[in-house]
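Derivation of every value follows stated rules applied to the coordinates shown; laboratory data play no part. Note that the structure is predicted; figures quoted are calculated from it, not measured. Cβ atoms are built from the backbone, for glycine too; each structure is taken alone.
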Structure I
Amino acid sequence: MILLLTLLIVTYLLIAYLSLYFFNTKLTQIARIIFGIALIIFSFTWLYGLSGSLWVILIVICLVINIEITAFKFKINDSKALQILHIFTIAMAALIIITAFML
């Protein structure tokens, strides 16, 4: 399941990257939002009840919110904030994967 969660996070980040920078259409924006909600639901149902899993679920929610903030900052062309948000996104994804392996 940890491998599945890792694959889901990588796929979500890929969809978010493509929907922001290459295929900026309504369909890809809707796909990004639906995939983010699916990531939250998957992590909640898989990790619910494990000790320490609340932190992983909260970090997954923060990751999805961070991607949506990145989409907003890209829309208003705030390049300095985008660089910081990209660093936070990579750090949160790594933190989720490492913490899930420790559960």
Structure II
Amino acid sequence: MIKVIVSRQLSEGVEPNYELLLKEALQTVVVSPGFISAESLVDVNDANHRLLISHWTDVQSWQKWLYSEARQKLVGQIRPMLCFEEEVRIYIHSARHLGLTSITPHR
């Protein structure tokens, strides 16, 4: 499993429109192969800074969504609401990267 974190800085006053587009995006992505779940977070110190964290089975599934026509259309609508380009980062659990299946703390 991978986690994709999309960071966006919204312009002032676009929050209601952004939330509507984000809801539309989430309704669209749930049927994408490899999609597991997503959550949207708001920075407690800056309500215009948003994170979207999505969980995918693998990088290939995420990339299919990333380059899909549906996402490109949605991003095209969101882009004018942003102060700067969104930042996208892909993460895996460090245990998987290290070849471990789980890490148990010592007691």
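Values as computed for the structure displayed
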{"read-out": "Among I, II, structure where semi-axes √(5λ) of the Cα gyration tensor in Å as derived comes to 28, 18, 11", "value": "II"}
{"read-out": "Relative contact order in percent (Cα under 8 Å, 6 or more apart) from the coordinates reads 30; which among I, II", "value": "I"}
{"read-out": "Value 2.6, calculated as distance in nm of label points 7 Å out along Cα→Cβ at positions 31 and 47, assigned to which of I, II", "value": "I"}
{"read-out": "helix-only ellipticity at 222 nm (-39500 (n - 2.57) for each DSSP H run of 4 or more, over all residues; to 500) derived as -10000 - corresponding label from I, II", "value": "II"}
{"read-out": "Ranking I, II by distance in nm of label points 7 Å out along Cα→Cβ at positions 7 and 63, the structure that comes out highest", "value": "II"}
